Every structure is written in C-alpha cells, then in structure tokens.
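What follows is a group of structures, each given as structure tokens.
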Structure P
C-alpha cells in the first residue's frame, strides 16, 4: 500500500471514527476525503482517476470494488438534504465498516 493510500485511509478513518452526530457536521470534509482516497486507490491500481464520487473505478481489484462501495455510501450520506436520523446513523456505521474492509483488502494484497 502506497503512502498516499495510507494517508488518505487515515484521513477517512479519522472522520469516520467520529460519532455520528460529529460526522454529520463534517459531511463535506468526509466527501472530499473519500474522493481523495478513491483517487489514491485508482492511482495505485493504474486506473483512471475519478473526478466525482459518482465516478466508478474499474473493479479489477478487490480494493477498487470496496472503494466504489465506500464512495457510493459517502455520496448518499453526504447529501445536504439528509436528516440525522436512525437510517443516517446506520449508514454512517456502514461507512466505517467499509473503511475497515478497504484497509483489510490492502493488507491481504500485500500478503499475496
């Protein structure tokens, strides 16, 4: 895993590790951090760099597939119209799980 991916994962991990109510306030920062992470994942895999969270990576690696799911999750919960309700909190928790899953994919790839 490159240093760029490590840094971007840490940035997202810090934001996603906050409480749901704190994360709700940080939605715009999270959205930017996830896009930077997705760009770093794409660069490491030699894929075209996404411009928006709606841009999907070619799922040639497990990390790219998880990165796409993470970007979609972030895109949904970072909408300005989303209310801080039970559904939003559940999706926030899902986002944290996807960050952990992406980290695990990079660890798994390094062991192969």
Structure Q
C-alpha cells in the first residue's frame, strides 16, 4: 500500500475517497431504511389502534342493536298475545251478538 501511495498517490486518494463515499452511502441508506422502519412501525401501530377502536365501537354498536332486537322481539310477543286475547274477546262478542239477535227475532215473532 505504501509503495502504491508513493508511486501513484492520486489513484490511492481516489480509491480511498471512493471507499469513503461507498461507506457514507451505505450509512445513509441504512439510516433511511431504519427511519422508514420506525415510521412504518409507528404507522402500523396507529392503524392497529384505529382498527381496535373501530372494532370496539362496532362491538358496542352490535350489543346495543342486539338489546334493541331483544326488546322488539319481546314487544312483538306481547302484541301477539294481546292480539290473541282480543280475537277471543271479539269471537265471544260476535257469538253473543248472534245469540242476542236470534233472541230478538224470536221475541218479535212471538208478538
């Protein structure tokens, strides 16, 4: 190396500068990749947190909807039961009305 430096100092200096440039470029690329990794990691963490919040919000919304559905089902069952009772009462009243009309007609015929 010393002999090459004495005989061709410019070539040795050019080779050293090229090697230093390559090392500096490698360090710069490594730093850029590392910072990109940090940014990517941070971005992924933010996305994960957002997805977790969204999932949590949807879970709460699903629970609320499920509760509303259960209430609606119970209300429908009560309404059906009330309808059945009203139908029975209606049939009984119609039957009583028919009986009353028959009795009225019979009473009118006897007069």
Structure R
C-alpha cells in the first residue's frame, strides 16, 4: 500500500498536480477497491448470432420500380444500371450521371 501511495504521489508530481499523502492514500484505496470489482462488459463470443433481416417490399413498389426501369432502358439503353434491387437505379446521360431512388412513404398517423 505504501509503495502505491508513493507511486501515485510521484505520478501526480510529474503531471504537475502534486497531492498530499492523505489524498494519495485515498486514491490508492480507491484503486485497490476498483481492482476487486468484476468487469461485466459483454464480449463478441458471448453474443448470440442475429438472424438476417428480411426486407418486405410492397407489390406496388416492385411494379413502380419495374415500370421506371423499363422506360429508362428503352430511352437510354445500356446506360441504365440497377444499383439496389427495388430501390436504386443509376443512369448515365452523356457526361452526366444520375441516381433514381425509389422511397415509399409511410402512411400518415391519425
């Protein structure tokens, strides 16, 4: 205990914040008590694997996506690319590029 008190006093002196022997003793007692407390943090190996999320896509959204995709492919041909199925379409027009993002709005709350 005395060695720990001296060590704390030296460390605090080096940091430019000198402490008295009484303060160093209190700090040493807290440090000893803290070491006896168990650490209950979770680790990756203790976690249960999560099931993959399944995304439900409305039929209306699928229909809208297909309609937009078909029309863009008719006009711009091979310059149309699907980045995310039922969600995001990339279109290159000349030197410019565009993304068409299909976002379904939630029903308003009553």
- line: helix-only ellipticity at 222 nm (-39500 (n - 2.57) for each DSSP H run of 4 or more, over all residues; to 500), calculated, reads -14000; among P, Q, R the input was structure R
message: On distance in nm of label points 7 Å out along Cα→Cβ at positions 17 and 97, which of the structures labelled P, Q, R is highest?
response: Q
message: Of the structures labelled P, Q, R, one was used to calculate distance in nm of label points 7 Å out along Cα→Cβ at positions 33 and 65, giving 4.6. Name it.
response: Q
message: Quick check: 35, 20, 7 is what I get for Cα extents along the principal axes in Å, for residues 49-88 alone, calculated from one of P, Q, R. Which structure matches?
response: P
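Upon calculation of distance in nm of label points 7 Å out along Cα→Cβ at positions 57 and 81 from the atomic coordinates, which of the structures P, Q, R produces 3.9? Present the calculation step by step, with values, prior to reporting the outcome.
Numbers: P: 3.0; Q: 3.9; R: 1.8.
Only structure Q yields this read-out.
If log10 I(q)/I(0) by the Debye sum over Cα atoms at q = 0.11, 0.18, 0.23 Å⁻¹ is calculated from each of P, Q, R, which structure is the one that comes out at -0.61, -0.98, -1.15?
Working: P: -0.31, -0.81, -1.27; Q: -0.78, -1.01, -1.15; R: -0.61, -0.98, -1.15.
Answer by label: R.
All of the numbers you see were taken from the coordinates with simple rules; none came from a lab. Bear in mind the structure is a predicted one, so any value in this text is a computation, not a measurement. Cβ atoms are built from the backbone, for glycine too; each structure is taken alone.
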